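Each in structure tokens, the structures are laid out below.
Computed from the coordinates by the stated procedures, all read-outs in this text should not be read as laboratory data. Predicted, not measured: the structure shown is a model, and the values here were computed from it. Cβ atoms are built from the backbone, for glycine too; each structure is taken alone.
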Structure I
Amino acid sequence: MVLPSLLLVLGLALGAVQAASAQLACADAARVGARALARGEHHDRVRALALSAAPDDAKVHLSEDGLMARVTVRAELGFGSVTTLSVDGSAAVPLEPGS
């Protein structure tokens, strides 16, 4: 009875580490994208930069409101066939003058 309990705890701990790692990767990818968007890079280039730092199958949303460049990166994590978890990261950077 102890061994299955330990395996369950180990599985939950590994899932939590995977989720935390994916969330940090999304946040880093959003920062990379927001800096590039603030510099005036083309949206396709910004999306490619963000996706290169993001987890697999992530989605990138870009927006500019005249003062700020905003990027959100979202990824879905699958833990078997039972459940999925959505993690995301966002970043906002002031637009550079002349961009």
Structure II
Amino acid sequence: MKEGFDGLIDHLVAGGFFLEEAVEILEKAMITRALAKANHNQSEASKALGIHRNTLQRKMLQYQIDGKRPRKRPVGRAAKSTPAKTLVRRPRKAS
């Protein structure tokens, strides 16, 4: 694993990346992958990354990462008509 990081560092230095850019690339990629692995559960992703959930949300805003779960299309259902409820009044007792 260390060899992979060494290769990445060599690539970033040779490419002229500034430290701030390299950190952004790494953080953005790790956050994106942690969210995907956690099925976009931010609490689970923040635990996997070892950061607080608020920090994760702040970084998601900073890097413009959408943390919403992909919406599944609802299964088509037959339209059911529900009868309107009617109010039944009982006659008052005569006194």
Structure III
Amino acid sequence: MRIRYARAAQTDLRNVSEYGREHWTNTAEASVVTLRDRLKGVLGNHPQAGRKGRVEGAREFVLAARKFVVVYVPPDEAGNLIVLRVLHGAQTWP
């Protein structure tokens, strides 16, 4: 299975990195790498993890350590899982 990131999710990860550079200084890049690795580990092994999403056909998985909510579409026939958004729990979305 391949994990792909939609444009909005890529932007979200860039924003996390930029925020991190301002607030976490030495750990910003490591935080994004850790977040992506954790997603790969959990969703790669359990593509139906989390709960039914607020967006039709999507699921939501909470990364509790950093309080991020990952909105994703489970794998299609080709085995591509698509991450739609990576949002902090304090952010709002549909």
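General observations
- Read-out distance in nm of label points 7 Å out along Cα→Cβ at positions 30 and 62, computed value 2.6, structure in I, II, III: III
- If Cα extents along the principal axes in Å is computed and equals 66, 20, 18, the structure in I, II, III: I
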